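Down below are the structures I want you to see.
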Structure 1
Amino acid sequence: MGTNIKIENKIIFYDGFCIVCSRFINFLIKVDKKKQTKFTSISSKYSIKTLEERLGSEKIGKFIVYLSNNKIYTKSDAVIQVFIELGGFYNLFSILKIFPASFRNKFYDFFATNRYKWFGKLDQCYVPPKEIADRFYL
């Protein structure tokens, strides 16, 4: 499932309808002072074009994806890697890697399955304000 397109950016593909996911993105925008990370809704045309070959179309939209320096991280690995790459205090999240990904992903999947029930769902996909729109792919 390789592709000839090499992407050097750090991009988070997230569920734009998920309240928790959108708050996570807003948090990252505030703490990523160097503005290294870009964002896109997992249902965007850009996501489908970028991830289809890399993951397979049947997996797109099922979980968070982090693409960093042309390497793909999914589910709990994606969340942990995002924090590690923020550096500083956030490096503490690397301790979670002592648990096997299969174990961490059971918790991830449980949370992902119930997130709409627990926190609700946005009526429309999150649209970034114009001040930060340059950090989003549509």
Structure 2
Amino acid sequence: MRSLGHQIVAEFYACDRETLNNVDYIRSAMLEAAHRTGATIVTESFHHFSPHGVSGAVIIAESHLAIHTWPEFGYAAVDLFTCGDTVSSRAGFDHLRQALGAGHVSTMELHRGQVGMMGAMQDPEPAKAACA
């Protein structure tokens, strides 16, 4: 099935709680994940909540990577959405799993923008950022 994008929705359990509460570490891990996907980083934004938790996103030309952490539960919700043939959301996922020290992971993978459903609107020339 040909699609415009691939999305991994991941739940990381039993992560290091201090790591999940460190906004600088989370930012660095997410930026490295974006690099490992082969994506082009456009911008990023991260926020540390009081007393704990981090939310952030890396906007890439090929879509986005997002994270929300609950250090008090050792849990992080992660979304890696990449489009085009030159990037790999799996590479970013593998990096984050290790960087967060996840003891258990649950994932759902989606193929977004199924080309076969688009009929006459198909673009014969693939774009680098097909869903940006």
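Hey, helix-only ellipticity at 222 nm (-39500 (n - 2.57) for each DSSP H run of 4 or more, over all residues; to 500) derived from one of 1, 2 reads -6500; which structure?
This figure was derived from 2.
Each of 1, 2 could give relative contact order in percent (Cα under 8 Å, 6 or more apart), but the derived value 33 comes from 1.
Highest-scoring entry among 1, 2, by Cα Rg over 2.2 N^0.38 Å, is 2.
Rule-based calculations on the coordinates, nothing more; no lab input. Small disclaimer: the values here were computed from a predicted structure and weren't measured.
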